[in-house]
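None of the figures in this text is laboratory data; all of them are computed from the coordinates on show. Model, not experiment: these values are computed from the prediction.
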Structure I
Amino acid sequence: MDKRLRVMVIATALLFVPQVGQFVAIRSLNVSHHQSAIALLLAMTGIFIVPTSLILTASVAYSYRATWREHRPIMLLALFNVIIAISLAWFTVDQCGWSQVAGIGLYGCK
């Protein structure tokens, strides 16, 4: 496997931890009306994981800038990583706004 592809896959895999935390937070907000301890822990790890993943994604995408047409799958994975990172940051800042756009009903967001 190409080194840059491996780095991009690692950047994507890093984003799964805060994404799981987001799913746990959605569930705990709807069931118990506040975030659970595990959701809070995974959100706190996102503070370090999301910027690291974005840095890795940006460095790989920048290295393919001249030949991006030949490496479309990797560039699409980079776009996917950026979209996930934006979604995680938006959920952290404004849960009600994120839930309205995502079409998910959260308790307390009416």
Structure II
Amino acid sequence: MGIFDLKVLNEELDAAELDEDGVKWVYLGSVMNLYPSGKFYTPWACGNVQICKACAEAGLLPCDDDTPCTDGEHCEACQDAQWVEAAEAELETINACLASGEGDPTDLFATRSI
């Protein structure tokens, strides 16, 4: 089972109005409701998301088989990165992509350029 109902989302994107840049936008929700950690990332607050020592030292998210998470389970940062990768892969199948909101950066949208 995927993250999104792609049939419904594709229909919503088809029906959405174009903005002045030729992009259609469909609101998906807030990162606080969509990300597994429920947290929003900012460059000035790097301590709010749990990241294991292996991922921090590797500078790689999500972790992989060569540099697995230290505690044997995926840290919050890896879970969020894996969610984003999966969401982007799903959206790509309907010629859409993931974007943050301009007014509120915690808002996530599916977008399609026409």
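Per-structure values
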read-out	value
Which of I, II yields -9500 [helix-only ellipticity at 222 nm (-39500 (n - 2.57) for each DSSP H run of 4 or more, over all residues; to 500), calculated]	II
Of the structures I, II, the one that 100 was derived from, the read-out being volume of the Cα convex hull per residue in Å³	I
